[in-house]
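Just so you know, all these numbers are worked out from the coordinates, no wet-lab data involved. Computed from a predicted model, the values in this text were never measured in an experiment. Cβ atoms are built from the backbone, for glycine too; each structure is taken alone.
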Structure 1
Amino acid sequence: MPVNGALCVLVVALSSALAGLGGYFLRKSLADRDLESAEKRAARILEEAEREAEALKKERILEGKEEIHRMREAAEIEFKNERERLRREEETLERARKEIRRQEERIRAQGDSLGRRAAELKRWERSLRDLEGRLAAWEEELERLLADAERKYAEAQAKLVEVSGLTPEAARRLVLEEAERQAEQEVLQLLRDAEAEARREAERKAREILLTAIQRLAVDVVTEATVSVVQLPNDEMKGRIIGREGRNIRTLETLTGVDLIIDDTPEAVVLSSFDPIRREIAKVALEKLVADGRIHPARIEEMVEKARAEVEERIREYGEQVAMEVGVFGLHPDLIVLLGKLHFRTSYGQNVLAHSKEVAHLAGLLAAELGEDVQLARRAGLLHDIGKALDHEMEGSHVEIGVELAVKYGEHSAVVNAIAAHHGDTEYIHVVSALVGVADALSAARPGARRETLEAYLKRLERLEGIANSFEGVEKSYAIQAGRELRIIVQPSRVDDLGVYRLAREITEKIQNELSYPGQIKVTVIRETRAVEYAR
């Protein structure tokens, strides 16, 4: 038992020893394996650290190179800027040096000039001293000559008194009289010039007043311009036109504003009115009533309305036709209508629409000759009298009304100026305006353009010559150019040169006071002296 126990103990001890030895070797093996693994990890870590260190080194090297490159570029830019600044400073210095050299040269030139001027001044001083010496000698000589002249004058005066028998006072009086005569001649000449200027201005003002008055109320218009005649099929129609107790004729006169004159003229009724458009409406209405045969107030009113519409349409057609004939396009419709109304307007027997068309053609021809705007000239010529279409309806002259219309409808400034200046009311500011003024004068002055009755024409010419012949010293007088000019020949022995101007003025004043005439009359007084000798 004890042996077994000891054996058991031994076995247990041996087992324990073996177990401990086995554990030792196992731990050693495990330790060795852990050591080897740690060494490998350490080697890997070291290797990774070396790689990271190498990469970091390369990165730092690249950054350093980039920084060095940037610093080099910045240094180069700064160097270039500094070099450019130095170059500019050198250029500035060079310009300053050149300016200094120019200033030096200028100063040297001024110094040379001052030197020359100083030398010149010295020469002038010497010349002045010489002149002062000669002047003193001349003064002495002049005093001697004056004394000699006074002595000779006294001798000549004494001889003159002895020869002429006139005292100095009488001679002085003669000289003063001659001087007064010459002064009077000069004063008369000045007065003549002033009177001529005043006469021109007065004539211009008078023309303006006369034109305004004539255009507003044509008192001297011949009868044919204020009446129209309607032919009737028989005299019985006159009674139907008059109607019961005159109701038909009163209705027609009230609706048209025209006076109907029914007299003993066979188969005719006279329409009288200063408004040609009203007269035309009344004429058309009456012709329609006569053709229709039914004449009573209601029918008269209907026919008057139809006649008014027909005349208005004709007015528009007249305006369109003349604009097309002249070649003026783009006119406002209202201006077209106003142009058509000019067909029924006359001025001293001259149809205003025909006159406007003629002025437009003439202005266009003149503009073509001068190289100006032909279309604008025609337009201004066509519209220059447009105010006459309304001068019986509106306040103001036809020029003022025409300017207002042209501005209202946006016409060219040359057209406005042509309307305003064609009677000399304002100055021409466009060449086209002046051409229209010339064309207007040519159209009005053309022979036959403006008419008057033959009897009135002959009486006016006789009256002109009679006025001229009534003055003393007039030898002959002639009314020429259809009464637009009066030429007077005076007797040179009875009228002197200054009297010619006085006679012309007096005759002109008498014509203006005693005669009524269109436009103006030129008075020309001729004084002629002939000396005739015969060589034998």
Structure 2
Amino acid sequence: MVRSHGGVLAGFAILLAPYLALGAWVARHERAHSLAAYVATVTLLMLLIAFAMQTWRRFFLLNLPLWLLSAAFAAYTITYNNPPGYAIAYVIATSSIEEALGFFTIWQGERILLAAAIAVALYLALALRIAPRPMYSGARTGPIRWGVLGGVLLLSAYAARSSADFMDGIAANPAVGSVLFVTGPLSNVTATLHGAALSKVPYGASRVSSDEVHILIVGESARRDSWSVYGYSRHTTPYLEKLKSSGEAVFFANAIADANLTVYAVPILLTGMNPDSFDLGTLHGNLVDLAKEAGYSTAWLMNQDIGVSLLVGISADRMVYPQALAAFVSKRMPLDGVLLRPLEAQLAHVRGPQFIGLHVIGSHWEYYARYPPQFERFGSGRGLDLLSAFTDKTDRRVVNTYDNSVLYTDWFLEQVIEQVRRLTVPATVTYISDHGEDLYALDGQAGHGTPTYSTHQFEIPAFVWMNAAFRRAHPDKVQAVEQNANKLIRSHNLFYSLADLMGIHWPGASPTESFASPRFVPDRSSKHIAGGQLVAGH
């Protein structure tokens, strides 16, 4: 047993490390009153635990959960330059089990997991070696306790001189801040997901009388540089290349995502909200609502976490979520091909105008789970596991499996377009990815959602396929789309552009934001959302 004061001092050094890191952050970014409130609340928390535990060993063992919480809280606050708030609340509330588990199989997650395991092992080893002796033995412990308590009262009195700064300091305390986070942002986001916080307002859209079919496919984690239709050396998109060479589809050369997280990117796509003013609290409708008002029958087919669609308030005439049971049992999304049969059923009897949305899993990690074995054209994913990226960051198998997932996406898009090709009414198929993806072997980092702008997390593929009937009926729109193909296209342009393609008119229509309009003006001034923070693009 370690019976010297050295063991206790070493324990305090480890225990206080995250609190000191947070304190340094508060000192740099907040006012002195906030720092005083932070120090006072952390000290008071330690005093309360000490009074309850009586011995040093119990004190350190009881502090283990709080220590882990404080480490995570500090890491998030310092990385994102803000205590946990609505950004992480949206991510937590709309993430599937697969996404949560999948994070720990890419190299960033593996590092966090390994570091946490090592830290916990060291902490426990030290705590268990500390002698179970009383904390309050000796004549001097009483004055010390009262002195510390007096210091807490003085700091609190100073901090209370500014109520706003006082609350900021308290919110930086991991224990108190976590409670505020759960009862505040996370609770509000959960209410939003269940529709309790969403109040829809009619757009005032005019009805469409002709029979047309418009399909929107929202992709996932597709980086433009990995699609051969854009010049990638590997033949990952053979079908799309044929469409491009035949002129049947218009590919946008400079499509840029407004956000690198699905929880922001998809709402922007479906509402037209500018990232500079992004606020789900002001959401009163979406593209599906607009289409329904204009006389379209609507369907929304999901091979994705349903929470994102609920967050945006999607309420189509037909909602299809075929993977619910399979995902629950296997903890893994099925392949996107699961949506082809519901799509075929939807297209079987076209009566009146239809709008159909497909939200797919695309190329989300784990890449090797996004395609069947026959699509392993660029290499096998066998052997990739929890430690693969951690042990060899340049492992080409990760790139190979990502490219295989793009090849499967190309096949999926072929199945959709060829189904629609059989229609005799005007029809379009629009594809756009929610955001891009970094690959460590190519970019030096992996995944998406970083708090800084990364080119391949924002540069995305996007195109519009238009059948012969649509081209005959709307030559002006076809010409506008073709003329705007090489211009900068932003995520929020999709809402206005697709509405334009569908012939919808409403008071809030903005031709300058529609790439289907000759009046389109590229948005070069709006910022981007990276990891929940507004950043400038490159």
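When semi-axes √(5λ) of the Cα gyration tensor in Å is computed for each of 1, 2, which one produces 115, 68, 17? This figure was derived from 1. Which one of 1, 2 has helix-only ellipticity at 222 nm (-39500 (n - 2.57) for each DSSP H run of 4 or more, over all residues; to 500), as calculated from the coordinates, equal to -15000? Comparing all candidates, it corresponds to 2.
When relative contact order in percent (Cα under 8 Å, 6 or more apart) is computed for each of 1, 2, the one that comes out at 7 is 1. For mean count of other Cβ atoms within 10 Å over residues 112-119, the calculated result is 10.4, so let me know which of 1, 2 that is. The read-out comes from structure 1.
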